[in-house]
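Coordinate-derived values only; no laboratory data. Remember, predicted model here, so these are calculated numbers, not experimental data. Cβ atoms are built from the backbone, for glycine too; each structure is taken alone.
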Structure I
């Protein structure tokens, strides 16, 4: 019992908190950096990497120094890593960088309303005629910013609650129609 108490009290709570917090922030930055670089934002990723490595050096030094006397530092460091990955992915999802291709498969008679609504809001929509199991369909293809994809999906469902919708991240987009306002946000 005495060893267990010593295990948890050999390091101050403030030091453990600082290790945890710095690791959460560092890994959050690391997660964002990786996503930014993968989406083509290399300069922003390089800037984040500077702050990431500074935090890593100082946090790792605090953990490695005295790890044999206080292994709780390693546990707190690991917990900070896990929470950092989660926080980084939440922040990136909120920021919503990049483009998506939304495809909506809709019966032909319902697709005209969706088409008119989306185009009136400035979205470029390509229509492909298709044949479903029971009826003629239209496949609407919409390229949009990832951040606004939920509004597009809701608009489609408002017009046809039974629409089949697929959304994929886009890594390359050249040519076609993209409104000027939407181009500003890559």
Structure II
């Protein structure tokens, strides 16, 4: 089902770009000719057919009451730097505060997945396209924050926080930050 939806998304995107970037200029240049060329007809059918395929596959997925098979969520990197969202580490003494560390990324999904998410907004259900995007963004930002802390020689990052903002359209900025510390014995 997912492959069929991706094919529909791809057909939509290709049809959209051909129609807009080749069809509109063709119409402006050849305004007197009422005959629509075959390539433009194909592009328009791809655009409309792609939307239809995405709608049908998402509707079928919802009727079957199961989530689409998505790629597994990325796991956090194996690291010797401990991550905590508290101010203290139970049973450990903070020997030295190394300062603020952060990881930052801006992620977006391609137009085809954005179309699937928009259709899912109409039909209801989890927007798995955005869930996957945010999981990847969170993983990338966390890896960058941990790498920065490791460069400082930190044993742990305390007060870990995540902040997200919408940049434009379906692009999201994610910032991971915390305080890098060395632990005492």
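See the values below:
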quantity: Answer label among I, II for the case where helix-only ellipticity at 222 nm (-39500 (n - 2.57) for each DSSP H run of 4 or more, over all residues; to 500), calculated from the coordinates, equals -16000; calculated: II
quantity: Winner on distance in nm of label points 7 Å out along Cα→Cβ at positions 60 and 164 once structures I, II are ranked, highest first; calculated: I
quantity: Read-out relative contact order in percent (Cα under 8 Å, 6 or more apart), computed value 27, structure in I, II; calculated: II
quantity: Distance in nm of label points 7 Å out along Cα→Cβ at positions 52 and 116 - highest-scoring structure of I, II; calculated: I
